[in-house]
1. Suppose helix-only ellipticity at 222 nm (-39500 (n - 2.57) for each DSSP H run of 4 or more, over all residues; to 500) works out to -23500; of 1, 2, which structure was it derived from?
2. Given that mean count of other Cβ atoms within 10 Å over residues 40-47, derived from a single structure, equals 14.9, which label among 1, 2 identifies that structure?
3. Quick check on the output: 1.19 is Rg/Rh (Cα atoms, Kirkwood Rh), derived from one of 1, 2. Which one produced it?
4. State the single structure among 1, 2 that was used to calculate mean count of other Cβ atoms within 10 Å over residues 72-79, giving 16.6.
5. If you rank structures 1, 2 by distance in nm of label points 7 Å out along Cα→Cβ at positions 32 and 48, which sits at the top with the largest value?
6. Determine which structure produced the value 6.8 for distance in nm of label points 7 Å out along Cα→Cβ at positions 24 and 136, calculated from the coordinates; the candidates are 1, 2.
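Coordinate-derived values only; no laboratory data. Keep in mind it's a predicted model, so treat the numbers as computed, not measured. Cβ atoms are built from the backbone, for glycine too; each structure is taken alone.
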Structure 1
């Protein structure tokens, strides 16, 4: 309870002039500033910009749209399950790391991230059971729509894999893993 009160007091702390000239924020200060910004504290915006300018790791963490997409896809499918979301988020990260190899270029990393995202979409659609609210088989047009979604997801997955293979071929053996 005391920790909650402390966090709330950090959230409403006003931005001071000295905060705008800081060059280093601790992890706790970064989290508190982000919390203030997320709650709509307009005074936090200038300080947030200054912090993001010097802490690229915060930009990467807060701006990771692929991770957000993964979490949203997983949440839709896993609902009340507490284990599967933890396992899947780690599996996606593991897969991306394996695909990247030891020294990926930025382009390779982006393509590997895309492959992992497409992989997740394909298998979540494959695993999805299509039933009506009362547990009956849905109409044929719904089943066909689901099949088209699966086919399009699989096509995007294969295209991402092909793009990575082409990039690696173009980079040559000296750079590609």
Structure 2
């Protein structure tokens, strides 16, 4: 009898715990990265800098939530004056330090990482890129249209973190995905 009572108590206890357990929800701060969602067509121009030469480029990128909405995954690729490029990016939110993190990788071995700072329709990133030949600092700025269907993009590079060069200017048009 004593064993039956203990078994019933354990079943009730574990059932109660299971019923009260909730699926974790993504951090609400991640909503600030929603402007990136969807598929984009991009046209732009790179400028001559200490890290590269000038030229026109075209690209596509697609961003979607993964792992229950805790991470934003990008896939991107295109063609520039150096040839074709392709890569992936994963963005996240660090609730302890209250910062958005981004890391991305290109098929040539280039690795970039940085932190995002959302300001309404503008999202800025600062970080570092390491290529097989060199490393440099980066600053990026996305400015989204009021309807969320396009963005203006620019980035700067620096070898020493002090002297900055305009490296890229482009415009993205949403071809598929949520409207703002």
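1. Computing helix-only ellipticity at 222 nm (-39500 (n - 2.57) for each DSSP H run of 4 or more, over all residues; to 500) on every structure in 1, 2 gives -23500 only for 1.
2. Details: 1: 14.9; 2: 17.8.
Answer by label: 1.
3. Working: 1: 1.09; 2: 1.19.
Structure 2 accounts for this read-out.
4. Details: 1: 13.2; 2: 16.6.
It traces back to 2.
5. Values: 1: 1.7; 2: 3.9.
Going through 1, 2 one by one, distance in nm of label points 7 Å out along Cα→Cβ at positions 32 and 48 is largest in 2.
6. Numbers: 1: 6.8; 2: 3.7.
Going label by label, the one that fits is 1.
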